[in-house]
Each structure stands twice: as C-alpha cells, then as structure tokens.
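Participant: The data blocks that follow each hold one structure.
No value in this document is a laboratory result; all are computed from the given coordinates. This structure is a prediction, so every number in the text was calculated from the model and none was measured. Cβ atoms are built from the backbone, for glycine too; each structure is taken alone.
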Structure 1
Amino acid sequence: MKQTPGTSKDAADKLVRGIKRKTRKRYSAEEKILVLAGLRGEESISALCRREGIAESLYYSWSKEFLEAGKQRLAGDTARQATAPEVKELRAEAAALKEVVADLTLENRLLKKSMIGDGEDDA
C-alpha cells in the first residue's frame, strides 16, 4: 500500500488534538470567581494568573463573560438556571397535576359511558 506524504502526520495530528480536547481541564464556577479579585484590583492580573496556574488569555475571557452576564442581568434579563430543589419541586407538582388529569379523564369516560348506557335502556 502506498501512502501519500503527510497522511500519517495528519492522522497523528488529529489524534493529538482529540486527546488534548478530551483531557482539557474544565473549571467550575467557583474556580472562575477568582476573576473578581482581578477586577477589584486586589492584586495584579499576572500575579493572580501565576498563583492560580491559568493563562492570562483565559483570565480575560472569564472576565469578559462575567461582565457580559452582569450587564445582561442589570438590563433586566432575569433568565437563570433552576436550582436542584426547584427542579424537584416542579417535577413533583407536574406529577400531581398529571394524576389529577388522569383521574378527571377516567371520571369523564365513566360519566359518558353511564349516559350512553342510560339512553339505550330507555329505548
């Protein structure tokens, strides 16, 4: 089998990119809050980034996200993620409502059958 030059290099590059993508560190919201220290000016951004072990470009992207979210919130955009207790409460409420609908549907069917049955007896 004859390979064209660069084919194995391309495959290796794809493999390396895939590994980097899968092993990339994911930061939690609590870890991203360190941006606040830099925004407040408590310490220099370079010192903060060195201490936390992140690149300055990552710090600046987090600060941009933080400021954009704040701007949207101040503009009245109150959409937010539901908390776990709220989700549990809403699921319980939905289940209770489904049960009520099922009961009413069953009662409605029984009433319809009784009305049809009464009409046949009279005829």
Structure 2
Amino acid sequence: MSIRPIHNETDYDKALDRVDTLMELDPAMGTIESDELEVLVLLIEKYEEKAWAISEPDPVEAIKLRMEQMHLKQQDLVPYIGNKSKVSEVLNRKVGLSLNMIYNLAKGLHLPLEVLVQPVEKMKVG
C-alpha cells in the first residue's frame, strides 16, 4: 500500500483509478485493501473540498440575486434597509450593512445570516 497526498489533478485521477480498482476487488473489512480504500476516499474527499470549494456570494451579490428571484426593485428594499438613497448606497457598495439591515434582510428576504454578515467586497477602482 503506497498512499500519497493528492496535490494536483494528476494525483487525483490516479487516486480515483485506484479506488475503482479496489472497489472491483470488493475487499473484506479489516484487510489491507479495505484500509487503503478507506484512506484514499478520505484523501479524495479532502482534495475535492479544497480544490472545488464553493464560496458563499458576498452580501450585495446575495441581495441582488434574491431581488432577481423575487422580482424586486430597489424601492422594494426600503423597508429592510432604509430610504431609497441608502438602498442605492448599499447595492453600489458605498456603505456596509448595519446589524439592523442584516436582521431585516435575513427575515424579509429569507437570506442566511452567514451570507449577510460577511464583509462586502469593495469595488475595484482604476
């Protein structure tokens, strides 16, 4: 049994091929082959988590996506954020969300708090 860390796609493909081979053998529990299969599966899962991590959208993107899904306009966010100019400032990333806005948006638009509490990515100028 020669198990190595998975550092790249080539290592990943080799590990998948070895898992296929071991699965075809259908090794009994407690054998060297079953132990190798178990370790390879864990390594593959860890590599996939790291290589293909799906990050949460930033708060502004999440709000805009929900607006699109719910067919909302900027004025529809006034009850959650404040006046029209404040809504515009938030959506244009000029000001961040306050705790009150986060609470209102989470409740009113059914957005996860974890998404809204993240830092807002600033617009790149220049």
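Participant: Suppose you compute distance in nm of label points 7 Å out along Cα→Cβ at positions 60 and 76 for every structure in 1, 2: which one lands on 2.1? Numbers along the way, then the final one.
Facilitator: Values: 1: 3.4; 2: 2.1.
Answer by label: 2.
Participant: Identify the structure, out of 1, 2, from whose coordinates mean count of other Cβ atoms within 10 Å over residues 12-19 was calculated to give 14.5.
Facilitator: The correct label is 2.
Participant: Another question, then. To which of 1, 2 does the computed value 1.00 (FRET efficiency 1/(1 + (r/R0)^6) of positions 36 and 68 (r between Cβ atoms, R0 = 41 Å, to 0.05)) belong? Let's see the in-between values first.
Facilitator: On the way: 1: 1.00; 2: 0.30.
Working through the options, I get structure 1.
Participant: Another question, if that's okay. Just checking, which of 1, 2 has the largest value of distance in nm of label points 7 Å out along Cα→Cβ at positions 84 and 108?
Facilitator: On the way: 1: 3.8; 2: 1.6.
Largest calculated value belongs to 1.
Participant: From which structure (1, 2) was helix-only ellipticity at 222 nm (-39500 (n - 2.57) for each DSSP H run of 4 or more, over all residues; to 500) calculated, if the value obtained is -18000? Intermediate values should be presented prior to the final figure.
Facilitator: On the way: 1: -25000; 2: -18000.
For helix-only ellipticity at 222 nm (-39500 (n - 2.57) for each DSSP H run of 4 or more, over all residues; to 500), the value -18000 is produced by structure 2.
Participant: From 1, 2, which structure was semi-axes √(5λ) of the Cα gyration tensor in Å = 59, 31, 12 calculated on?
Facilitator: Of the structures listed, the value fits 1.
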